[in-house]
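Before anything else, here is the set of structures, which you'll find just below.
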Structure P
């Protein structure tokens, strides 16, 4: 049995950011990851957008950490030479009846601390993006994109440079809360087992967070929230994008609508949609393209038949289901559950990538708050 300060389960962008923050604070950290490398699940199956912080409930963790995280993420990328671009985005009203929706987004963003949105007329928006058709648009100049894998490599490098170690192809088979810490039983891909004795434990396993919390002996089961799974499908547009900014419709239930995002090479992809599922499955049904064509042509009528190609899918670990109000992040610390120095991160969906650095500092504070 090896004794360490802290074990972090999960090497996605949030787990990496937390491991980095802990290591930089002088803690001895071991990161346990069931995959063979970093960021293979939710962190690599998203739009790679740096969100400005427009949509979330004012005062919520999502709102607070998105605004703080966005500012810190831009600074971190610039300091570490991580490819990113402050592209800006347009949220478009495809018909006059949606313009009030744009005003509501602008007002909500202002309450969240985002005051740089500009409501554009049809002519102003279409002059910025000639391929666009809309009734009006909201310009968000602080929205951008990032090379998420380069970001995660940098976070891992920072953590390792500060002394953190990583165990890949390893799972947390179980954990037990004891008087002097948390005993963590691990198992690797060969079936070999090893036990760590930690003073603190962070559960940042994303889609597996609820299942892992359920394997902690002594943790209150009634404090583990239900999880819903929402698959988001993406379709790619070959060649150069006709747009220089991200294009978003007015949001829909469960997500932000079928929007156009860019990669750093200038290619476009569309998605994600919202498809409620019962089990983890990343298959993209080509037949869903019909819904995509209909949604996209509301703001880009010139999209040609057969132009879209199935790309990939991601799955959101949601804490709210169909027809329910959007849930906030749930980040449980010792004061929330009374079960030792443990932090569980539940429902870390968008804007988790943007918020990752802010989430990390919050998790560390919860662990070691006196």
Structure Q
């Protein structure tokens, strides 16, 4: 059994699988301290009274969680995995934030429907939904925490307040400093108490530095084609034809909760869209998660260079890339410019850096070795 993330990290250093990084080592030390505090920790309700005064039967206070932020490729997700795998919590869960919020909105909807059937639709659904989550996770780890949706923003404060009251320990990674969460979002003043809550209940740590550890492992593959023009269109058509050779290709429709999502071209494992089909329409995280879970490979034609005012288009592209990456899928795309030049100005530029890095990484040999169906598609291309 692992003695904690610091032992696993040092083993990887000794084996030459990681390069020494002072910033990462400091994070591992913080995670190791949290690991030790979690050992034997059991959340519970303070009994109070004489027993409480004597500290007999009183639960220990919950260990403080961690809010880890920093630039793309600094190893945040790797360190999170290392910590989570070794964490001694009996009930623990690691989840991508977009997927988790889709689950929460679904649970809220289901709860409201049940309550409405009983003739009382005024009950607040947040406490029972939060309690259900807390029952299954003493430790809850979020990777790629990013708040862009107003519906998420308006419930996060109450949701996390319930989590913390239950004794849950939260660890999250993100590219965004706490004060920059949901920056410029609708009704942001209503969101700011949530930022204060995070600062109160989590240790905030910046994993600084500018070295992207992923980029050094990348090997160019022909899955991101630029610039746009006749040759790019020909290359995409050829790639699609070779990937789908011998398979039935036709439009299809995905059934989501109360609505549908049209897919212009699809086989059982691959789908093809234009950029406007995906990011020019009012699709949300649930739509992109559904696509990533349904198709191993997604072809996207004609991604333009995106000006700052096309904020919604940028956000949707980020969510698409995150969803496909987290699902272990592949994006084959044609674009006007290289990934890192798609968004170069405005408040979304820094957030897009992760998506650009992931688009690069999808063409790497290391990434392709971790996926199955999509790798077979690429070999056919």
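The numbers here are math on the coordinates, done by the rules we state, and not lab data. Computed from a predicted model, the values in this text were never measured in an experiment. Cβ atoms are built from the backbone, for glycine too; each structure is taken alone.
Taking relative contact order in percent (Cα under 8 Å, 6 or more apart) as the quantity of interest, name the structure among P, Q where it is greatest.
P
A value of 3.5 was derived for distance in nm of label points 7 Å out along Cα→Cβ at positions 187 and 203; which structure in P, Q was it taken from?
Q
One of P, Q was used to compute log10 I(q)/I(0) by the Debye sum over Cα atoms at q = 0.12, 0.14 Å⁻¹, and the result was -0.88, -1.16. Which label is that?
This value belongs to structure P.
Compute distance in nm of label points 7 Å out along Cα→Cβ at positions 163 and 259 for each of P, Q and report the one that scores greatest.
Values: P: 4.0; Q: 2.6.
Evaluating distance in nm of label points 7 Å out along Cα→Cβ at positions 163 and 259 on every structure, the highest lands on P.
For structures P, Q, calculate FRET efficiency 1/(1 + (r/R0)^6) of positions 75 and 275 (r between Cβ atoms, R0 = 35 Å, to 0.05) and state which one comes out highest.
Comparing P, Q by FRET efficiency 1/(1 + (r/R0)^6) of positions 75 and 275 (r between Cβ atoms, R0 = 35 Å, to 0.05), the maximum is at Q.
Given a value of -8000 for helix-only ellipticity at 222 nm (-39500 (n - 2.57) for each DSSP H run of 4 or more, over all residues; to 500), calculated from one of P, Q, which structure does it belong to? It would help to have the intermediate numbers written out before the result.
Values: P: -8000; Q: -13500.
Answer by label: P.
Given a computed value of 17.1 for mean count of other Cβ atoms within 10 Å over residues 107-114, which structure among P, Q does it belong to?
P
Which of P, Q yields 21.5 for mean count of other Cβ atoms within 10 Å over residues 131-138, as computed?
Source structure: P.
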